[in-house]
Structure P
Amino acid sequence: MKMSTVCGTGVLLGGLIAIAAAFLPWATIGSMGIMESYTGWELFTNSKFGEFVPHYVAVIALIFGLIITSVEAATLTLIPARHQIEGMGLVTVLGLVAAIVSAAFFIWKVPTDSGGFIDMGSYIAMIGGLLALLGGMYQMRFYAIGR
């Protein structure tokens, strides 16, 4: 099996991880002694958060995960060999953006006075973006040298 294909599988895995992360808990917020976890999707759909900017982050990670997975699947199966490097480059950039957007969630100051904290979903989305970034970079490298 070619190393570029192995790295492409890593990119697909990173995209799928970013997709799944949107449905994991992203924040736990306490109110009057009661702790409640919110998935990334709940942060987006719950009207309690309104126009609060961080509630868009999980959906952005979800969208980037879908795009990464789609572009990589097309790169591995549909795109002619002479144009695959463009798809690999796009996936690399998208992985970088997905990782940065997921990391931006950490800027949010979760109300900690009641025990609130940032949960695992944002960490996992960032890992998915980094996996897509690294997989795309090494996929281009191995593709360029013919491995």
Structure Q
Amino acid sequence: MTLERVLIHLRNALSHPTASDDTRFPATGYTTSGEVSAMVSAFRFTDSPWVKKGTVFWGASSRREGAVRKTIETFETQHAQRGFLEVRRQQDGTFDIIHGGAMFLPVFVIELPLSALITLAMCLANYLAQPTIEQWDGQSSTELVA
């Protein structure tokens, strides 16, 4: 897992939260966690791209085998992984994506303590602010946000 992928998953969790009362499939979004007190101690980010409003996305579970195969192809290309996913026809006539004998849904979950999230935000702000420095070389990093 690269920093780029982590940032993409965090962006998705923040930008595309989906509410769902159905807990069978994890929804994209974020929440806080706290101890007994009302103080927030951490943030939990979830990116579940194949779940929409509590239902598995039609490209991951469909009556159209071609749509499911296309979803596998796209996923394997995006993640540079080949051959570990397969399509299986279910008893109800739908085709699902399978790995290790069970339905496969990509889910990214990360829980960051508040201090780590603050550090991440400051580092990201510093990095993004570098182009504002006249004659920035594109590589060095100067602390602009304290």
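Comparing relative contact order in percent (Cα under 8 Å, 6 or more apart) across structures P, Q, the highest figure comes from P.
Thinking of P, Q, which structure, once FRET efficiency 1/(1 + (r/R0)^6) of positions 19 and 99 (r between Cβ atoms, R0 = 30 Å, to 0.05) is computed, gives back 0.65? Derived from the structure labelled Q. Comparing distance in nm of label points 7 Å out along Cα→Cβ at positions 27 and 43 across structures P, Q, the highest figure comes from Q.
Quick check: 8.8 is what I get for mean projected area of the Cα convex hull in nm², calculated from one of P, Q. Which structure matches?
Numbers: P: 8.8; Q: 12.3.
Of the structures listed, the value fits P.
Suppose helix-only ellipticity at 222 nm (-39500 (n - 2.57) for each DSSP H run of 4 or more, over all residues; to 500) works out to -21500; of P, Q, which structure was it derived from? Going through each structure in turn, the value belongs to P. If you line up P, Q by mean count of other Cβ atoms within 10 Å over residues 83-90, the top spot, with the largest value, goes to P.
Could you figure out which one of P, Q the value 20.4 for mean count of other Cβ atoms within 10 Å over residues 67-74 was computed from? The structure behind it is P.
Values quoted throughout were computed directly from the atomic coordinates according to the rules given, and no laboratory measurement underlies them. Just so it is clear, the model here is predicted, and its values are computed rather than measured. Cβ atoms are built from the backbone, for glycine too; each structure is taken alone.
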